[in-house]
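What follows are several structures.
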Structure I
Amino acid sequence: MQIPIPVTIMRGGTSRGIFFLEKDLPAPGPLRDGVLLRVFGSPDPKQIDGLGGATSVTSKAAVIGPPSVAGADVDYTFAQVSITAPLVDCKGNCGNISSAVGPFAIMAGLVRAIDPVTLVRIHNTNTGKIIVAEVPVENGRVVVEGECRIAGVPGSGARILLNFENPGGAVTGKLLPTGVSRETLPTDAGEYTVSIVDAANPTVFVRAQDIGMRGDETPQEIDADEALLGRLEAIRSAACERIGLVAHRRDATRLSPAVPKMTVVAPPMAYQATSGDSVAPEEIDLTARTMSMQKAHRNFAITGAVCTAVAARVPGTIVAEVTKPPAPSVTGLRLGHPGGVIALEVDVVAEGGSVTIRRAAVARTARRLMQGLAFIPGELWPGYEMG
């Protein structure tokens, strides 16, 4: 017997994920993890016997259900499904996938559509934070077509604005998990000056020059340098231990491969994006490259971009050090990544030596790609009953 599971495949920003209604899956735990792994076809580098796309940005799941907190419209749990290991990592969130949650919730009938913009208050269970999605609607239906373009996605689509409310301390409970804006971090590859910031997702930042990078490398260049990949993962693993996500750094790659994020920053510079477009220094406020599941991200994780924008406004971080100083009235930040440029808005309040991030916002597009049934072997879900 094969068990049918209703699924919707959505593109959200520069990621693609499989969306499930909470009622169609087992409760959180090993059984649910086993079902997700089987749907995606993991562990297998090709995910040939499942629906995964054999890359970190196409091996993502979203589970959507009724809200469990006051003031939210839906609960949303993000899962990064490992490709090569039997692991489902739910420690953090994915901002790109978050951009598809609002449209999915409306199309699934969980949220009533209100023209011309429906506000969907999303409770991300991974972080306990609220994300407000501004979803364009016309005649009670989600608008898909539009003029919004995002680097890394062909064509254009309807603009969905994601507002991350009070994003600080998403996983660790603190904007600065170690209490300082920068520190010297001992790692298995030596000591490095880093900033560890937790906004939308924890991220460890390092200067490009400190690890032998220029800052404008392509993802292919980064992935081809095994020694560099080793240094980056050694730094990320040490930070993972430092903020208490694993007991020992040697377990970080296995137990927490997606969180914290690992990001390399440099001042604004000229480079050619993977799209072929030229990016000029005056078009960006800093240059950054980020990792995704131990490989270079082809564009940039949105939660990582939010954290980078926040870190750029926190005095003393190495991100603030390399970022072009903003005018007093400027709240935006333009981040140069391999695919092009991401523009973000950050609302920062500094009082009495402390920094509070009220809101960070970024525009994305999203689209429903497929809806139907995924099938898994019956023995994987003992006691399954057709809903």
Structure II
Amino acid sequence: MAAPPDHSNAKARVTRLLHSGRSDPRVVASPVYHASTVLFRDYAEFEARKAAPLDRDHLYYGRMGLPTTRALEDALMVLDDSVGAVLAPSGVASIASILSAFLKPGDHLLMADSVYGPTRNYCKGTLAQRGVSTTFYDPLMGESIDELVRDNTRLIFMESPGSGTFEVQDVPAIVAVARKRGLLTAIDNTWATPLLFNPLDHGVDLAMQSGTKYLNGHADCLFGVTTTRDQALYERLHRYTLAQGLHLAPDDAMLALRGLRTLAVRLPAHDAAARRVATWLQDQDAVQRLLHPAWDSCPGHANFQRDFSGANGLFAIVARLGDDGALARFIDRLELFGVGFSWGGFESLCLPMELHREHATVPLADDETLLRLHIGLEDPDDLIAELAAAFAAVDA
């Protein structure tokens, strides 16, 4: 197991994050602007929008951005030192925008086999219907991914750690292959946020996050964001998103901005609590494997040690619980752990997961269950006591 990280290397960025994203520098909390119509001060300003329609200093229609959403964009750009942040109403909307904006009929996509379920569904459904083919590659591939590149390959998409099974990818190696082959790279960086791993620092072209999770941190809004350091890529994705009518509501932008202010103190708290719970879990007879990136039992752990500055509250276990009745007894005994989708909020969650994979990086026996745990901000001793009772209920 890795030692708890020193988060001091994020202080400069955190300080800038706290003081960025203010629509009025005199007001600490940016006000919420509700508006569809924006009035132009004069004809010259009206005409100026034509020359630079993506100029962030221009306000000319609510869907195109208001001071509240501009403030959130500013803060997100500080978070990973990007040139632009493209907001969307959900993480899935951000993923779909990337895949649709940069892929056309006849193109080939390399997609990590460990991706979020809706990402897989989008590839096998919408993209396939549009004539885009997808190869789901083993997420533990590094430079050998070069063998899968075709003449029509255009994009390599990563998610690290992987969804549910937490494979940590060798991002620098994959980026090196993409650079050599002239391919775009994109990543779902929701787990780490740029405070624990900044993909743009490692050469990834497009970094998206479901801000619904840790960026917001309070389980009360949905949003997605994609950032880049390439102005041309930013403009292309921004134009596509606007053309699709996608935008973030001002109330959600305010909630997201509020959550960002405490990100740097929440992540270490989730991390410390999760390590305590995980340390207890690894000694339980029913737990066959701990899938926490900070443990060497997790696929790609060496990549985590090399590239990440810390962990958070989300990990999984492979548990031998028996039949569905035993799983139901385990789940129904939980009270502090909610059973529901999403994660990254203040609350603890436990979710049984089904795997739909082409590469069995984490094989499951018939009597084994994959349980994804999000450790919230409750006292870890209370969570451990509840898990102990749930395991006892299995044998009752």
(Q) As an exercise: helix-only ellipticity at 222 nm (-39500 (n - 2.57) for each DSSP H run of 4 or more, over all residues; to 500), calculated from one structure in I, II, equals -5000. Which structure is it? (A) I
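Identify which of structures I, II gives the largest calculated value of distance in nm of label points 7 Å out along Cα→Cβ at positions 23 and 359.
Working: I: 3.3; II: 4.5.
Going through I, II one by one, distance in nm of label points 7 Å out along Cα→Cβ at positions 23 and 359 peaks for structure II.
Just checking, which of I, II has the largest value of mean projected area of the Cα convex hull in nm², for residues 87-174 alone? All intermediate terms of the calculation are to be shown ahead of the outcome.
Working: I: 7.0; II: 5.6.
The maximum falls on structure I.
A value of 16.1 was computed for mean count of other Cβ atoms within 10 Å over residues 207-214; which of I, II is the source structure? List each step's numbers first, then the result.
Values: I: 16.1; II: 26.9.
The structure behind it is I.
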Q.
Comparing I, II, where is mean count of other Cβ atoms within 10 Å over residues 55-62 highest?
A. I
Q. Which of I, II yields 21.6, 77 for Rg and Dmax of the Cα atoms in Å, as computed?
A. II
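No lab work stands behind these numbers, since they all come straight from the coordinates. These numbers were taken from a predicted model, which means no experiment stands behind them. Cβ atoms are built from the backbone, for glycine too; each structure is taken alone.
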